[in-house]
Each structure stands twice: as structure tokens, then as C-alpha cells.
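Just so it is clear, none of the values below were taken in a lab; they were calculated from the coordinates. Since the model is a prediction, treat every value here as computed from it, not as a measurement. Cβ atoms are built from the backbone, for glycine too; each structure is taken alone.
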Structure P
Amino acid sequence: MNALRKLFSTPWSSTVRLDDKTVVITGANTGIGKETALDLAKRGAKIIIACRDMEKAQTAVKEVTESSGNQNVICMKLDLSDTKSIKEFAETINKGETKLNILINNAGVMVCPYGKTADGFEMQIGVNHMGHFLLTYLLLDLIKGSAPSRIINVSSMAHAWGTINIDDINSEKAYDKRAAYSQSKLANILFTRSLAKRLQGTGVTAYSLHPGVVQTDLWRHLNGPQQFVMKMVSPFTKNAAQGAQTTIYCAVEPELEKESGGYYSDCAPASCSTAAMDDDMAKKLWELSCQMLSISWD
């Protein structure tokens, strides 16, 4: 009953303005990413929609611009499954933008058939974790220079069913698409915890979150019994606007300036799994990520 009350309660709201702020949102051409872009655009921020499909991105820009009245909304190509694309995107941002106040790592793939990124990573860990890890690394100097600033990683309650398989991070020995998805969402939280510790004293804060069970394009790879279950629970799921609320909360809530590294759900601090609080594993994942991406990030 409490869960249902939360689900259908009045959305979190705030009058905070973001005039003169610049926001990058990955995967904001649809779903909760687009709803987040719309909300933050209404608050006056410059919005950079970063995604792979430029046709869909341009449509999203038009919709967000018209709905918000904010003309300062643009899109840029970013393919998180290709480190070359990530580097090109980051270089353009670093050269063309004087500040980056909020980075929202929102894009993701879910329970997809086995596949690999351009760099040979299993698709879910590659896009959901490695891609955003590298993007954050490449944009961090600009983010630090824009402090106070925030980095937000969209995770999922599915992290609770995940484990980090350090010895087979790319699921090459065995692949279970749900386990791989849960691993990538657990990685989001562990990355956030490590990032927050490294950013202490810089004025940059980091947050991870569960948006809720949201009806989005991520469901497209579900089949058979999974599809049936989701149809059964769909009356109790959130729409994209409701699902975006916790991301927006982490982006704008003034009180969170004093917090960093936490996990949120329903616009409030939430409990995460024991595995998500394992700082030893977080350190191992950080080191492995740096090694696989050929970067040095102390």
C-alpha cells in the first residue's frame, strides 16, 4: 500500500531556477531522459541532448524547445558503444562550452541479446557503465571548473540482483541478459560511490538513483514470460514524467549540495544492496574500468 501511495502521489516539485547553467543529458531523445530535459529547460538551463540517433534527437529538441519556451536546447551525436564517438563528443564539449554544471548519465540498454560494443565490451556493461565512466572522465575538468556542479548516474533497483564478475566482466564465459543488466546497474552505483570520494572538496557531487518501474523503450527486448509479467504490472508502473522526478530531484534539490555518493528513489534517500556498498569491489571495478579503457584516473 505504501508503494502504491508513493507511486500515485503528487510529483516532487521545486521552483529552483537553472538560468546560466549548462546540462548534458545522455539518451534524452526519449523516455525519462527527454522528460528530464524538458523540466530542466523550463528552469532556464542550456540543454545538450546527447544521443546516437540524430533524427530522433532533433525531434526531441523541437519538442523540448516548443514545450519549454527555451530556445537554448541543442543535440549532439554520442554513441556510448564506441569510445571514439565518446572522445569526439567530449572534445567538442570541452572546446565549445565554457561550463558544464550538470552531467546526467541517463542513457542505457536493457536485457538485450548478446552483443559487443565497438571496443569489444559486452553491450550492457559497455554502454551502461564503461561508456559513462569514460564520458565522465573526459568531461571532469570542465565539470570541476563549473563547481558547484553535479554528476547523476541513472541506475535501477535491478542492481540488487547483480554481482560484479571481475574475472568475466564481458560475460564471455556465460551470458544471461538479466544478470548482465543487473551487473551494469550495480556498476553505476559503485562508480558513484568511488567518484564521490575522489571528488571530495572539489565542489562536485555525485548521485545514483532508481527512477522507478517506468514504461520506456528499454522494455523492447523483453519477451515471452517477461513481457507477460510487465503487462500485468503496467497499471502500477510510472510514466516517463513520473520516472524523471528523482533524476530532476538529484539535479536541482539545494539540500543535496551537502550530500554526495548516495542512492535515491522516489525523490528521497533509499537503501541499496550490500553489494552496492562494497568499497573494495568498487575499487576493483574502478581499476578494471581504467585498465579496459586505457586511462589513468587516480
Structure Q
Amino acid sequence: MGEVISGKVIAEEIREEIKRSIEDAKDKGYRVPCLVTILVGNDGGSIYYLNNQRKLCEKLGLESKAILLEENIKEEELISLIKKLNEDKTVDGIMLQLPLPKNFNEALVTNSISPEKDVDGLTDYNNGKFYKGQDAFVPCTPRSVLHLIKSTGVDIKGKNAVVIGRSNIVGKPVAQLLLNENATITICHSKTQNIKEVCKNADIIVVAIGRPLFLDDSFVKEGAIVIDVGTSSVDGKITGDVDFEKVINKSGHLTPVPGGVGAVTTTLLLKNTCEAWEKNVY
């Protein structure tokens, strides 16, 4: 049976690092980091996420502010608000909850965030630097995936890695992060032929397509690392893209859902905020 990669345990290790760095800064007389999250509309899932984020900030010593806006706010008003936050020296990180309502130009609004405060790595500026191999904020979910893979102790260099999904926020950046680690990358998607055969040769599989229980043991070679990014609601239960019960018996390492990628992602958002804060206060 494969080893379960506990995102909760790994997240707790990162949280202790964050907490210590903030306590040390406070002892030296510095202010604490501040993260501002903007939500347009009243999506229940997003509000639930914001509440959890606020609780975690409070636990670790960060200041957290949530700005909840009506769905009928004008685009120029939202951009004006973001620009004010850009200029506020007491704000270190700005997170814009996506997706925005359909009447917004998402790219235009996102790119109004200052790259120095773009702690979720959404702007074209940070994306451009990232894909050129330069220092930049990396989207937190892909960064979480890489962190979980590295936690296994397996050397990524030279490994065959398959990423199922080609979204701009998960699939593509995950592939780039693995490429940066000198893995050999194959990206699969809805038009890929013989996807099962492709996966059977993979040492590492990352699944991010939002299709519950899509990947079973017939896709997986013995001992492979499998990272499940999917979160879908099935009969009121959060379910991943991987059939956990089948794959755990064949994989070497496997993330659960929940308790895997998602558990680390929010923590890394706060870590990014602290990195932005350190550049501001030191």
C-alpha cells in the first residue's frame, strides 16, 4: 500500500515557520503582515474560504481584511479600490477571489494589482517572470503541488511527469514548476489520445480536471507519486479526481481529498504574503 501524503501535517510545519517569523519581527518592533482579500458577489463557497483564511491569519498572527462587494459594483470602481490598496503601505498582499462575475474584464481587473502585492500570482507581470525563470510570486495551488511532491523525498530530476489538465491557474504552472526541477513533462487534456497509456509510464501524475474519480489504478504504474488537485461535490461530499481506494494500493505516494493539496494552498498564500511583507518592512 502506498503512503498517504498529509497536506495537513506539511501545512502545519509551514505555519510554524510563519508564526515564528512574525513573532520575531514583533519583538523587533515591526508591524505584522496584512493580507486583503476582495470578493465580488456572495458566493457561499468563497465566503466559507474567506472565513477559514481569516481564522488562519488570526492563528498565525497576520492581519486579515476582507472586502465584500456587491455584484453590481462597476468595474472602474473595483479597479480604483485595488489601486488604493496598491498605494497603502500597510497592505502587503492583495488577493482577488476568482472568478469575477461575467460582466467584468477579469484580465483587466487582475492586472491592476501591484505585482509586489500579487501574492496569488495572478498578474501577467508575475506570470511572465515565472515562465522566464525569474523570481516571481507563483500561484499557490501549483506551488502546493510541488511542495507535496518534494515532501516525499523522491528526486524529481529526470522523472517522467504527467499533468492532466492545462488550465492557466493549475495545469500549465504545475508543468512549468516540474520542468524547472528537470522532470520530463507530458501535459494531457480532453483531446489527448490514449491518455491511460501515457499515464502508465509516469513516475509522477498530477490530476487537475474536476472529474470525480476519473483516475483509477489502471492509469498508474507501481510506485508512482499521484497528486490529486480535483475538488468536486458528490452527494454532498468533497471528492477528488482520483479514486483513492483503488489507487492507494498501487501508488507509492498519494494525496487525499480533502486534506491534501488544499490544506497547503491557503498556508502558502500566507507565506507569499509574509515574503511580500518582509520586503516592505526590512
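Values as computed for the structure displayed
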| read-out | value |
| --- | --- |
| Top of P, Q by Kirkwood radius over Cα pairs in Å, for residues 165-260 alone, largest first | P |
| FRET efficiency 1/(1 + (r/R0)^6) of positions 13 and 237 (r between Cβ atoms, R0 = 30 Å, to 0.05) - structure with the largest value, from P, Q | P |
| Entry that produces 18 once relative contact order in percent (Cα under 8 Å, 6 or more apart) is calculated, selected from P, Q | P |
| Mean count of other Cβ atoms within 10 Å over residues 133-140 from the coordinates reads 21.5; which among P, Q | P |
